[in-house]
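Input: structures, listed below.
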Structure P
Amino acid sequence: MKLWLVRHAQPLVAPGVCYGRLNMPADAAATGECARRLAALLPRGVQVISSPLRRCAQLRRSLAALRPDLVHETDARLQEMDFGRWEGRSWQVIDRQALEAWTRDFAGYPAGGTGECVAAFMARVALAFDALPRQGDAVWITHAGVIRAASLLARGVRHIGQAADWPLEAPKYGQWQLLDL
């Protein structure tokens, strides 16, 4: 089975802003271009599962218009990590001590003081990952954090204790990667 991990197009947010769960749209032209490229590549009848956040739902709808043969649904487990009080703030103005506390207790510290901890985020994504069908391909239209978590899960990693163990690589906006499961 192949899992297509598709990242939404460029969101309409200022550069350098923490926007995990903020529900903003993505660039419409970039979304349409990503949908066209995906539509040309995806196997017939593949299951497309999307984060319900607007920037992902936009891509799912664009893809559905081009490929009505695909099975489309949403799954809240594919939402980006909740960064609590950091949401909508520039990373540069977020308190350095709070960021250091997060990196010291990467698994257990609630991001932004009120958001998700990485352990809970990984567990949430793992529930969606474990529910994947074992036959046929699937597509996730989602976020960089979810894609990073899925790549760890595919390698059998279910718990991240240190920030240094978190992958830095993720597809660029409107790009994807394939996992062979």
Structure Q
Amino acid sequence: MKNIEDIIRSNKDFFETGEPSEGHFERFNRKLEQRFHSAGIKRSIVPYLLRAAVVTLLVTLSSLWVWDNFLRPENTKMALGDVSPQHREVENYYMYQVSLMEGELFTGGLKTNPEQIEVLRNEMKSMDSVYVQLQKELKVNPSDERIINAMIEHYQTKLEVLTFIVNQLKSIRNENQNLYENEKVNL
């Protein structure tokens, strides 16, 4: 490195006044163009994207196949509707009624304390865990009438509990509203 520096310092005058020979810039540009065009710098990105898409598709499909054939847990529960069409109608009726009551209770106009709502949700989850256990038992014994009756009773009980709670909250709301109106009249 010092040799080059020494040569440049000793020929300082030549480097400051010297110009490249005639046509130097044109030759330099031609060489650059030849180099970049022949090296294939202007390649398209499309083949790479297609390869990436194919690899992604293959990985996704193989993962789904492995999940479907080896990893997916078997369905260990059986719904009441799987027993017979009549039981399906009963189950649909109760599911609809329960969802109406839950909607009125949790998202309806009834004003309840968030802590009370959380307690109610936990109780509903507890009741549902009993139902899940009944579904598992029904899977093992699909013709056992005791299990079927217990599942129907579960729905009836859940609906009764929800109806009772909603009615109590409505009566409390009505009493509070009447008290508010009486105070408003007395003022």
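Tabulated data
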quantity	calculated
Source structure (of P, Q) for distance in nm of label points 7 Å out along Cα→Cβ at positions 47 and 119, computed value 7.1	Q
Parent structure of the calculated result 35, given that relative contact order in percent (Cα under 8 Å, 6 or more apart) is the read-out and P, Q the choices	P
Value 0.55, calculated as FRET efficiency 1/(1 + (r/R0)^6) of positions 63 and 95 (r between Cβ atoms, R0 = 35 Å, to 0.05), assigned to which of P, Q	Q
Which of P, Q leads on distance in nm of label points 7 Å out along Cα→Cβ at positions 55 and 79, largest value	Q
Given -10500 for helix-only ellipticity at 222 nm (-39500 (n - 2.57) for each DSSP H run of 4 or more, over all residues; to 500), calculated: source structure among P, Q	P
Source structure (of P, Q) for P(r) over Cα pairs in 5 Å bins from 0, in percent, computed value 1, 6, 8, 8, 7, 7, 7, 6, 5, 5, 4, 4, 3, 3, 3, 3, 3, 4, 5, 4, 4, 1, 0	Q
Answer label among P, Q for the case where distance in nm of label points 7 Å out along Cα→Cβ at positions 31 and 135, calculated from the coordinates, equals 7.7	Q
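Read-outs: derived from the displayed coordinates by stated rules, not from any lab. What you see is a predicted model; the values in this text were computed from it and never measured. Cβ atoms are built from the backbone, for glycine too; each structure is taken alone.
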